[in-house]
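J.: Each structure below is given as C-alpha cells.
What follows draws every value from the coordinates through simple rules; no lab data is involved. Computed from a prediction, not measured in an experiment: that's the story for all the values here. Cβ atoms are built from the backbone, for glycine too; each structure is taken alone.
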Structure I
Amino acid sequence: MAALRSGGGVEESFRQAHSALRRHYPAEKGFLEKLALHHPGLAAKMAAQHAEVLELALGAEEAVAAGQSSDMLSLARRFQALAQHNIIEEERDVFPLADRCFTSAEQEELERALAENA
C-alpha cells in the first residue's frame, strides 16, 4: 500500500489489498478455530482484527461510491495500519504459539487448507 504513503493510485492499490484479504482471512478461519482450542482469547482477538479490517474496507468502498475521496483515504489508511498490525501480531505471537501447540500433522493440514483457499 505504498500508494497510501505517496498519495497516488490509492484507490487501485487499496482495492487490490482488500481483494487479497477478502480471500485470505476466510482461509485462516480453520487455523483460528484450532488456535482457539489452546488460546481462545488470542484467536478471538485475531478474528476481531480480521473483521475490523474488512469493515474498514467496506467503509472505504462506500466512500468511493459516494465520491468522498477524503473519507476513502482516511479509511484506507486505517485499513492499512490495522492489516499491518495484524500481520505483525501473527508473526510475533500467533505463529510461534502455533508451532508449540500444534502437532506436525496439524500444521501440515492447516498449511494445506491455507494454500487451497488463498
Structure II
Amino acid sequence: MYTVLRMTCESKANLDVLIKIGERMDRLKKGAYTGLSKDANWFACTIAKDSDPENHRAEILSGVSMFANETRDAIGLALRATLDLAMEPEDFGNDPYSSIGFDPEVLQILASMGLGIEVTIYKP
C-alpha cells in the first residue's frame, strides 16, 4: 500500500505552473518532484508507504501537512490535487480483503485543503 499526492493541470498552458509547484515541493522534501509523468500533464509525489494502516494514516497526515501551502496554491491556480491510495496484490496476502479507514478528522483536513481521494487497486 502506498499513497501519492498527485498534481494535475487540465490545460497545457498551465504546465509551467505545475512544474513550479513540483519544484517547491522538492525543496521541502528532496526527491518529492522528479518531473512530469512521461508525455502527461501530471506528477505524483509519494507521501505514505507503511503497510500498517495506522502508520500509513499518520504518514498521509504528515505528508499533507508538509505540502499544505503548495497544495492550496496549486488548487488556487486551477490545478487539481488528489491523494491516490494504491493497493497492490501483496497488500492482501492470504486475506480476502485489505482496508484502510479515514476518520472524520482526516476527511475534514483533506476537504479543507480541497483534496479528493482516489483508490487504485492493482490486480494480480
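J.: Taking mean projected area of the Cα convex hull in nm², for residues 17-64 alone as the criterion, which structure among I, II has the greatest value?
T.: II
J.: Now, a different point. Out of I, II, which has the highest value for distance in nm of label points 7 Å out along Cα→Cβ at positions 89 and 105?
T.: Result for distance in nm of label points 7 Å out along Cα→Cβ at positions 89 and 105 over I, II: largest is II.
J.: Next question, about the same structure. Here distance in nm of label points 7 Å out along Cα→Cβ at positions 33 and 57 has been calculated and equals 3.2, so which of I, II was it run on?
T.: II
J.: Taking percent of Cα pairs over 23 Å apart as the criterion, which structure among I, II has the greatest value?
T.: Greatest value across I, II: structure I.
J.: Suppose distance in nm of label points 7 Å out along Cα→Cβ at positions 41 and 81 works out to 1.9; of I, II, which structure was it derived from?
T.: For distance in nm of label points 7 Å out along Cα→Cβ at positions 41 and 81, the value 1.9 is produced by structure II.
J.: Consider the structures I, II: one of them gives 0.95 for FRET efficiency 1/(1 + (r/R0)^6) of positions 9 and 25 (r between Cβ atoms, R0 = 25 Å, to 0.05) as calculated from the coordinates. Say which.
T.: Clearly, the read-out refers to II.
J.: Which structure, out of I, II, was helix-only ellipticity at 222 nm (-39500 (n - 2.57) for each DSSP H run of 4 or more, over all residues; to 500) derived from, given a value of -11500?
T.: Going through each structure in turn, the value belongs to II.
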